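Each structure below appears as structure tokens.
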Structure P
Amino acid sequence: MRLLIMGPQGVGKGTQAALLSKHYNIPAISTGDIFRFNIKNKTPLGLEALEYINKGELVPDELTNKIVKDRLAQDDAKNGWILDGYPRNASQVEALDAMLADLGTPLDAVVALTADHDVLMDRMMKRAQLEGRSDDNPEAIAKRLDVYAKETAPLLDTYKSRGLLHEFNGVGEIDDIQATIIKGLGE
């Protein structure tokens, strides 16, 4: 099973990716984790990414695409994966399509989690309090949700037109959401 998990920050993508990873016995791959691994292990791609990060710049799509492709080609991803945090824009969708064609591994489904804006704001403010995250202040949260709405949410239409999109409510009991996703994916 090769899945994308998409939705705005705070909707529960990471939680559901981890649960689905265990259920399907495939790795949950977050782009943030990939970057941290490559930087920590001082890989050539990690060192290149670090140059941008140290300048406070976003890592360019071209480099992000290389890092994702490298990760999807690793042995533990041969039987499938759940990709969280990628693609984030139309350019990355095209790159992912090319990667999957090169690897001979088509995408099986896109899981999109949804929640109302107010619920997301509330969740992320609580997370900020629990985890002491300085990047989770109301202004930063609102900006990230706005970027998602403008750049990433439109990608859902692309996957819908391909017949790959499965949308689920990200509000409720975690186990109930997981069960609904698994049932919706045909298990």
Structure Q
Amino acid sequence: MRIVGGTLRGLKLAEVGAGDAAAHLRPTTDRVREAIFNLLINGSHGNPVAGARVLDLFAGTGALGLEALSRGAARVAFVDDGVAARALIRSNVERARAGGVTDIWRRDATRLGPCRGGAYDLVFLDPPYGQGLGERAMASALEGGWLAPGAVVVWEESRPPLVPAPLVGIDQRRYGDSTVTLARLPGPG
């Protein structure tokens, strides 16, 4: 796995092999990450990455959040409750020399609680497939005030997810066994 675009393009990330089923690690492939960022940056809704505060839920390896940093995001908070995942995220943050603009939180993404800092402009959501965890995490994020008005959500699942109100679906694409759904919280932008 490598960062596929931006200032960190080509940076090799820590190896996880085919993933860690016990830890629910299923890294987003380079091809799918590139497609996601092409949708975000070249879409008709402006560039939600530049200068964004990013929340990477079920962060796994941290590749999505680090890709966002590489492409101009201001700061990324990685959320994962897995020991193996947080070790991979720490390793990848060190490789990217991004310690000053990242936070790594051990937290259950389905029970975020209230947001104590500023809300986030861009949210990546890549839960273990087929368990309904994405829907629970989005409900928790919305209830806790984690999304800024106009925030964009990038949700990767095995099937089209049930996007909760007040989020509005703006795009959806299928890549192999992954469905990527883009949604936006109404507001400025």
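FYI, it's all coordinate maths here, none of it is from the lab. Since we're looking at a predicted model, the values are computed, not measured. Cβ atoms are built from the backbone, for glycine too; each structure is taken alone.
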If helix-only ellipticity at 222 nm (-39500 (n - 2.57) for each DSSP H run of 4 or more, over all residues; to 500) computes to -16500, which of P, Q did it come from?
P
Comparing P, Q, where is relative contact order in percent (Cα under 8 Å, 6 or more apart) highest?
P
17.8 is what came out when mean count of other Cβ atoms within 10 Å over residues 67-74 was calculated for one structure; which of P, Q is it?
P
If percent of Cα pairs over 20 Å apart is computed to be 57, which of P, Q is the source?
P
Consider the structures P, Q: one of them gives 6.0 for mean projected area of the Cα convex hull in nm², for residues 51-154 alone as calculated from the coordinates. Say which.
Q
When P, Q are compared on distance in nm of label points 7 Å out along Cα→Cβ at positions 27 and 43, the highest value belongs to Q
Comparison of P, Q by distance in nm of label points 7 Å out along Cα→Cβ at positions 3 and 75 - largest value held by
P
